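J.: These are the structures in question, set out in turn.
Where a number appears in this text, it was derived from the coordinates with a stated rule and is not lab data. Please read these numbers as outputs of a predicted model, since none were measured by experiment. Cβ atoms are built from the backbone, for glycine too; each structure is taken alone.
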Structure 1
Amino acid sequence: MKSVQELIRSLWVRRELIGILVLRNLKIRYKGSVLGFFWSLASPVFFILIYSTFLKLVAKGVPLQIHTLVTGIIIWQFLSLCAHDALGAIVGNVNLVKKTAFPRLILPLSTVLANLINFLMSGLVLLAFLILTRARFQLALLPLLPLVILTQTALCFGLAAGLSAAHVFFRDTEHLLGHVVLAWLFLSPVLYPLERPLAILEHLGSWTVPLYFLNPMAGLLAVYRMILIGESPPVTPALLLPSFAVAWVVLAVGVAVFQKAQPWFGDEL
């Protein structure tokens with residue numbers, strides 16, 4: 001298996017191919033639509049309007065947490081889309097895999113980068129919404145935002161690499177993934193603030209709290225919200241570090257699994 005340096009070099013040499021595949025993935029997503037790529041901006045606008053209206057209708061007498069909800073779901077969608085799109089990264093490109101010589105890792109990477117572009121476009125809409133609704137930005141922490149986005153992208157790439165390889169050999173991956181992602185959604189503080197799961201865990205024993213942050217999305221969401229809406233996590237910064245570490249471990253494991261499996265892709269497709 002290639003060393004990390006060789007792998008990075010091989011990807012960098014083929015950066016033009018990566019760019020072409022990223023554009024292709026973006027065009028496929030909006031193929032046949034009148035608005036095309038404009039949906040990257042329109043979709044989060046509609047999403048925010050719908051959820052804002054819904055919360056106002058059903059949450060009478062309850063403090064609205066629209067900032068918590070909207071930031072959580074938009075951030076989660078990046079991971080969810082990467083995971084689901086990864087299933088077709090290899091299986092959906094049989095001709096490329098069998099007839100063209102290039103690092104196969106480019107295929108899941110291009111799906112993640114396409115979703116990253118969509119995520120950044122959605123992020124612009126989210127930022128506009130947060131500014132208009134006077135969210136409590138933590139300006140001093142804004143320099144951390146690129147690091148958080150990079151870490152989530154690493155997590156998504158690791159998942160995409162592992163899932164795209166697994167789907168070549170186990171076609172049931174497609175059916176299992178939906179259930180796993182749904183369970184992961186509810187186990188992560190996406191739809192609610194971090195205080196809620198931590199309160200439950202405290203009843204089970206304080207030793208369970210560090211285990212919760214082995215879920216990479218727990219720490220990532222906490223830091224995103226701390227920066228964007230001033231929602232301070234009720235834990236020390238040290239407890240958030242395992243989430244970031246696990247994200248990069250997932251990247252290393254996912255890429256290693258992909259590289260180990262790719263010599264047999266042609267035989268299985």
Structure 2
Amino acid sequence: MAHCIVPEADAILDKEFPVLDKGFIRLVDYMGGDERVVQSARVSYGAGTKSYREDAGLIDYLLRNQHTSPFEQVVLTFHVKLPIFVARQWVRHRTARLNEISARYSVMKDDFYIPADADISPQSTDNKQGRSDEKLDQEIIDNVKTSLEQGQRQSFSGYTDLIDSGIARELARINLPLSLYTEWYWQIDLHNLFHFLALRLDAHAQREIRAYAEVMLDIVKKVAPLCCESFERHIKDGVRFSKEELAEIKRRLGHDDEAAVLEGKALERFEEKLRTGRQK
């Protein structure tokens with residue numbers, strides 16, 4: 001199996017892509033790309049790399065049919081700067097390896113997240129864990145930002161006072177808020193990265209972590225563009241049906257057997273309508 005070099009990925013190594021007001025994502029390293037997925041899938045019968053079109057078709061087939069192991073052959077390492085409250089959502093994805101800056105050893109910087117005006121909204125009335133799209137008066141927005149900034153300044157001032165007085169860093173840190181920026185190295189294989197992106201690009205994910213997922217997807221496209229194309233087609237922008245939903249589709253289309261539904265052009269048109277009308 002040959003070493004895989006992706007020039008487009010090499011060109012962005014160590015480049016900072018800004019996210020939110022003070023955050024960023026950097027691609028530190030990668031192992032493999034589209035070619036590695038194809039090589040891994042074909043290794044069982046020793047066939048070499050085929051044409052671009054055949055490779056794209058194979059990748060599409062693998063992803064659509066959930067043959068996941070070839071995608072695990074591609075590994076990416078990122079350096080991420082992000083607010084702690086975003087990190088605590090992010091770390092729920094336990095299929096990665098990470099190493100985070102430690103406030104027990106390091107004195108933290110005066111870096112805190114302040115949301116943009118457009119991202120300050122009231123609580124949603126139909127989603128207990130999210131915000132609504134209602135627009136607030138500018139006076140209310142300004143008051144929210146002032147309150148956040150005052151709390152952050154007060155907290156960081158108390159932190160530095162404790163540090164300057166010789167109190168242990170591991171104690172001085174404990175009142176720092178969730179808006180403080182942290183940094184980590186995060187390494188993950190492509191299969192599990194697609195799972196992360198599917199969840200964190202969803203409209204129900206918090207806006208701040210969606211911002212990181214959007215930038216990360218753009219970076220991954222440089223490493224494995226064919227894989228990302230299939231991911232967007234079948235997972236990000238695709239739809240899946242339950243047994244009951246499929247039965248209802250069959251009923252509405254007038255088909256009696258499942259094969260006719262799955263292979264017919266009518267179902268493809270129905271899926272396209274659902275994708276087009278899906279909430280972004």
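J.: Ranked on volume of the Cα convex hull per residue in Å³, for residues 152-191 alone, which label among 1, 2 comes first with the largest value?
T.: Structure 2 gives the largest value of volume of the Cα convex hull per residue in Å³, for residues 152-191 alone among 1, 2.
J.: The value -24500 for helix-only ellipticity at 222 nm (-39500 (n - 2.57) for each DSSP H run of 4 or more, over all residues; to 500) was derived from one model only; which of 1, 2 is it?
T.: Working through the options, I get structure 1.
J.: Follow-up. Tell me which of 1, 2 gives 1.4 when you compute distance in nm of label points 7 Å out along Cα→Cβ at positions 160 and 184.
T.: Here the read-out was taken from 1.
J.: Comparing Rg/Rh (Cα atoms, Kirkwood Rh) across 1, 2, which is largest?
T.: Details: 1: 0.98; 2: 1.05.
Evaluating Rg/Rh (Cα atoms, Kirkwood Rh) on every structure, the highest lands on 2.
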